[in-house]
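Read the figures in this text as sums done on the coordinates, not as results from a lab. Please read these numbers as outputs of a predicted model, since none were measured by experiment. Cβ atoms are built from the backbone, for glycine too; each structure is taken alone.
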Structure 1
Amino acid sequence: MREHLKLAVIIGSTRHGRFGPTVAGWFADRARKHGDLDVDLIDLAETGLPETLPDHDETAPDPVLALGIRLAAADAYAVVTPEYNHGYPAPLKTAIDWYYDEWKAKPVALVSYGRESGGRHAAAQLREVFGELHAVVVRDGIALDCYWEEFAADGSWPRATAACNTAVKTTLDQLSWWALALREARNTTPYTT
């Protein structure tokens with residue numbers, strides 16, 4: 001039996017009243033049930049990352065070092081992001097930019113939410129950013145259009161009939177495949193840029 005893959009699920013919004021923890025909790029639960037993933041749920045609102053990046057020769061602050069350890073330990077990432085004004089939140093960009101080697105040659109699944117676009121504009125921008133960092137964004141992410149319409153009568157989210165309940169399996173299958181393939185490749189031949 002192979003060793004489980006480590007998945008970091010990152011909540012990209014830090015706003016008060018945000019929906020991100022609900023989406024991330026649902027995705028993390030589905031990932032745990034997938035059978036081959038150990039999940040580390042990372043809430044950027046709780047990490048204490050500074051908003052301003054230092055010069056390259058400055059020592060990183062303790063919160064940056066602490067999160068860096070968690071990101072480096074991950075074999076894969078799932079980034080949960082809302083869409084604000086056709087983009088993703090500034091704290092998520094800051095969190096991404098604090099790191100480089102941690103993302104390299106690892107897969108990323110994008111789980112976006114928003115109005116009619118379902119966060120697809122934010123996801124498209126993140127594809128470019130993660131590509132620049134030599135990460136592999138899996139093809140089939142999850143876009144949650146008008147997510148507030150998917151609450152069940154008992155107040156739970158999402159409803160059993162919501163399309164995301166089917167889409168999540170495809171996303172997790174792709175993420176697991178890439179995570180295993182890239183972990184084996186990194187262990188055999190270190191990735192260089």
Structure 2
Amino acid sequence: MQTLTKQVLEHATGLPEGTPLVAKELLHLGSRAAVDQVLSRLVRRGVLLRVGRGIYALPVESRFGTRAPSTVKMVEGLANQRGETIVSHGAAAANTLGLTTQVPMRAVYLTSGRSRHLKLGAQTVEFRHAPIWQLIFPGLAAGDVVRALAWLGPEKAGEAILKLRSKLPPSELEKVASARSRLPTWMAQEISALVTHD
């Protein structure tokens with residue numbers, strides 16, 4: 001059993017920070033029951049963190065002690081591993097774009113996967129299942145625009161779009177406009193203003 005523990009730890013330490021560790025990816029080392037047992041034992045010993053149901057992570061050692069992996073790296077790792085689209089929530093997108101000074105208190109992400117929570121040290125990261133139109137253009141300002149407008153709602157969208165016209169490069173605005181057919185009617189109408197008033 002010691003050898004399996006050692007193998008699991010070697011595998012974990014070879015992964016980049018924030019890469020989720022799941023039993024299914026360790027089945028080349030041993031049976032599912034044996035792997036599950038080793039993972040549970042390593043959590044009890046404080047060597048691994050249980051961040052979610054069936055999801056583990058290696059804590060990061062630094063000169064200030066041990067900490068949980070960074071939220072951003074964990075989210076990226078989860079997206080890559082599960083093949084999910086995971087993007088920042090509309091409140092965070094609005095803040096990034098300078099449409100609100102409100103800083104989200106909790107880490108909330110939108111996902112193409114199921115809704116769930118991860119526990120990273122003292123922080124809880126929430127994943128909310130979102131409609132496909134809210135997940136377009138991951139990693140691009142155009143995607144942040146869509147998510148920010150969805151969060152702001154129809155009442156504040158017009159004002160936000162006026163601000164965005166002076167802040168964003170035309171290429172990003174064109175990208176947003178190109179997705180109008182996939183967006184709710186109220187948002188498509190507001191975004192049309194970006195194109196017609198040039």
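Of note:
- Identity of the structure behind 21 (criterion: relative contact order in percent (Cα under 8 Å, 6 or more apart), calculated), options 1, 2: 1
- Which of 1, 2 yields 0.35 [FRET efficiency 1/(1 + (r/R0)^6) of positions 107 and 155 (r between Cβ atoms, R0 = 30 Å, to 0.05), calculated]: 1
- Answer label among 1, 2 for the case where distance in nm of label points 7 Å out along Cα→Cβ at positions 75 and 179, calculated from the coordinates, equals 0.7: 1
- Each of the structures 1, 2 was assessed by distance in nm of label points 7 Å out along Cα→Cβ at positions 35 and 99; the largest value belongs to 2.
- Structure responsible for 14.0, 43, with Rg and Dmax of the Cα atoms in Å, for residues 11-82 alone calculated and labels 1, 2 on offer: 1
- For 22, 18, 14 (semi-axes √(5λ) of the Cα gyration tensor in Å, for residues 27-138 alone, calculated) the corresponding structure among 1, 2: 1
- Answer label among 1, 2 for the case where Cα Rg over 2.2 N^0.38 Å, calculated from the coordinates, equals 1.00: 1
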